[in-house]
1. If you work out mean count of other Cβ atoms within 10 Å over residues 21-28 for I, II, III, which one comes out largest?
2. Quick one: semi-axes √(5λ) of the Cα gyration tensor in Å, for residues 13-60 alone came out at 25, 14, 8 when computed from one of I, II, III, so which one is it?
3. Hey, mean count of other Cβ atoms within 10 Å over residues 5-12 derived from one of I, II, III reads 22.4; which structure?
4. Can you say which of I, II, III returns 1.25 when Rg/Rh (Cα atoms, Kirkwood Rh), for residues 37-84 alone is computed?
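FYI, it's all coordinate maths here, none of it is from the lab. Computed from a predicted model, the values in this text were never measured in an experiment. Cβ atoms are built from the backbone, for glycine too; each structure is taken alone.
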Structure I
Amino acid sequence: MNVLIDTQILIWIQENNSAVSATARAVLTNPENRIYISKISFFELAIKLKIGKLPGFQITIDELIRQTVQDGINVIELSNRHIAAYNQIPLYADHRDPFDRLLLATALVEKMPVISADEKFNRYQDQLEIIW
């Protein structure tokens with residue numbers, strides 16, 4: 001199975017954080033599955049690092065990208081199809097995060113389930129499979 005991870009999951013993988021659910025961990029560690037991350041997640045992390053939102057994260061964005069690839073996580077380039085699909089994702093008053101919405105649009109286009117701990121992602125289960 002091909003699966004897209006959200007930005008928080010990438011952080012937790014890098015930190016070896018036990019917050020990853022047993023279901024998500026089983027998918028992530030199954031050698032038959034291919035794990036993907038959107039390049040937009042690196043952009044989101046670069047912003048968060050720059051403005052100090054990840055004070056405990058002790059790795060540069062360049063190191064993170066290198067480590068992600070070394071860990072066998074495939075990087076999905078942002079495409080025009082992903083951007084166009086952004087408008088297919090419902091807009092909720094309390095979930096306007098453009099990074100989340102673009103990740104969801106990417107998953108929609110690529111026909112991949114998303115691994116996410118974000119409870120707001122559950123609203124999109126009529127369009128996408130959310131794994132947690």
Structure II
Amino acid sequence: MSAEAAIEAALMELLRADAGVQSVFGQPARVFDAESDAPLFPYAELERHEVTPAGAALVDGHEHRLTLAVFTREDGLRGAKAAVAALRAAVEGAAWSVPGVHVVLAHVVYGDVMRTADKRAFRGIIRIRIISEEAG
């Protein structure tokens with residue numbers, strides 16, 4: 001499995017298993033990577049995974065920038081902020097276990113919440129930066 005696929009799988013697994021994420025997105029947590037065409041609200045969806053080389057000291061490494069979108073119709077702006085906060089806490093509090101990959105750093109670099117064009121829902125964005133190296 002590539003580093004990209006391993007990081008993505010680990011992120012989805014840890015978000016779905018996190019109690020704080022489950023308290024916002026249900027159990028099982030509605031955190032998707034395009035598995036559902038019409039999910040129930042609230043839900044989060046992986047929208048983007050950008051990878052650039054970041055190796056050093058004879059070790060192959062990568063910088064991953066992942067974007068998750070949150071969609072909610074409950075509790076207005078406050079509900080969307082709570083959803084983004086739950087994802088942030090899960091990422092930054094995680095004990096990363098990724099087969100074949102050592103996670104050097106994982107943190108949220110951006111978060112935002114806005115009303116959608118239909119004025120019925122709110123959309124949140126969270127961008128995560130992960131630095132990884134080959135395990136060895």
Structure III
Amino acid sequence: HKTLALAESCTGGLIASFLTDVPGSSEYFLGSVVAYAYEAKERLLNVPNDLLLEHGAVSEPVTRVIAQNARAQFGADVAIGITGIMGPGGATATKPLGLTYIALSAPDAFWCRKFIWNGNRLENKYASAIAALEILHEYLNR
């Protein structure tokens with residue numbers, strides 16, 4: 001079994017909840033960090049403050065760092081990091097509502113995908129969590 005860790009922001013633990021709904025998930029799922037605020041990303045996932053200030057929390061560089069650092073901190077084979085703007089507020093001229101980045105960090109892969117969802121807050125969270133699990137599935141079955 002490959003082991004898995006998560007660094008969740010916009011999904012607030014939803015991916016971890018989905019994983020732990022499955023009996024036996026403790027055989028591979030090591031845990032999740034829900035780092036919602038900038039300060040939590042800095043303290044819990046070692047995201048440099050200057051990276052957050054330059055790119056914002058919802059960005060490819062930050063999402064890659066949280067995935068990479070979650071994998072290192074948990075000692076997992078694979079980690080998923082996710083950031084996004086779920087709504088209804090938070091959008092800017094350059095970062096639309098529904099913007100989500102999902103990164104996968106593994107010894108042989110380092111992917112980051114961008115999505116823009118068009119639902120309400122809960123629909124966007126759900127779509128993001130499902131997309132993260134689909135990316136994990138794609139990695140494990142390639």
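1. Numbers: I: 14.8; II: 17.2; III: 10.2.
The structure with the largest value is II.
2. On the way: I: 25, 14, 8; II: 30, 14, 7; III: 28, 10, 8.
Only one of I, II, III returns 25, 14, 8 for semi-axes √(5λ) of the Cα gyration tensor in Å, for residues 13-60 alone, namely I.
3. On the way: I: 22.4; II: 19.0; III: 25.6.
Comparing all candidates, it corresponds to I.
4. Values: I: 1.02; II: 1.25; III: 0.95.
Going through each structure in turn, the value belongs to II.
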